[in-house]
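Structures incoming, each one as structure tokens.
Values quoted throughout were computed directly from the atomic coordinates according to the rules given, and no laboratory measurement underlies them. What you see is a predicted model, and the numbers here were worked out from it, not measured in a lab. Cβ atoms are built from the backbone, for glycine too; each structure is taken alone.
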Structure 1
């Protein structure tokens, strides 16, 4: 009985340690994402993304999205992480992060999905919601 409890606790302990490392790594990837948008490196963002993103969006469509975000919202100024979720499943390890961003010409609520493999976060999905995208 004692060993069964230990066998159940050990994986949870290891996952908790990993979770502490996952959010800072994902936040770093989000910072890099914003730097790359400001630099106009839309194609490189797509090329470096996970297969999950490439399976639901063509390169041309994703580049158009990032171009519109950059054109209408302007350069990224600041942002902060809201809620987040660290999900381990048979499909893989994913971090979902809600992010409140301030750009030069407006604010945006962003949702990032990152696939984490071998300590590296690859963009698996990106959603953005901003009135400035509609009215600017």
Structure 2
């Protein structure tokens, strides 16, 4: 049976974790980890916290260990989750250069085919459209 894990929090750490737990802009997993730490500091054991959050005990222990090793940054998920991007910024610049030439117009199917033939990047036409929409909206927000 693993030794009981106990976290001792300062007043500032308690306040910071409370703010994290209430912030809607923070990912829900990070908010949950902050709440797990607060509960552990109040004396609630790992199995009980796991029952409260409907997760495995290892998840709670991992959150506590990451807090002890990394502090506040340990509450956030590390990069590497999910599928890796199949395209690079240079590919987007290539698309923009093709569109800026003004020689002709392209639809998303043609752009996807062009990327595959010229750059070796295999994206669906839907994905190309989403990337372009996202890039355009980011550029509009930056100019405001």
Structure 3
């Protein structure tokens, strides 16, 4: 089994309209920024699926020996200038089930649906727990 590029789709179910969201590269730079409307917003992250089911890429960060996650930049973290939100959402990817990773090896995109709002009404941030489990599209 060789390394393979797969796609992780991070879909924000109820984003804050008018706020900019992006994937965040390893250096903190925003990638593929989009301004949210009232519709769900999806960000596609190409990542490398290694032989041992570890995910790596410029989008995947690590914390300790096991934890892997992707950041979504929000507001100024997504490159949006001016007074706005300045948040990041941390999405865990180390716990995607092996059967879904096998489906990704067959060319299927893996999607997770995320909440868009925090308790304060602003964009969800910090470690964001999915609304639904990961699924293969």
Ranked by relative contact order in percent (Cα under 8 Å, 6 or more apart), the structure on top of 1, 2, 3 with the greatest value is 3
Winner on distance in nm of label points 7 Å out along Cα→Cβ at positions 74 and 90 once structures 1, 2, 3 are ranked, highest first = 1
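One of 1, 2, 3 was used to compute helix-only ellipticity at 222 nm (-39500 (n - 2.57) for each DSSP H run of 4 or more, over all residues; to 500), and the answer was -19000. Which one was it? Before the final figure, lay out the partial values.
Details: 1: -16500; 2: -19000; 3: -1500.
Attributed to the structure labelled 2.
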Supply the structure label, taken from 1, 2, 3, corresponding to Cα extents along the principal axes in Å with the calculated value 64, 27, 21.
-> 1
Origin of the value 158, where volume of the Cα convex hull per residue in Å³, for residues 34-113 alone was derived from one of 1, 2, 3 = 2
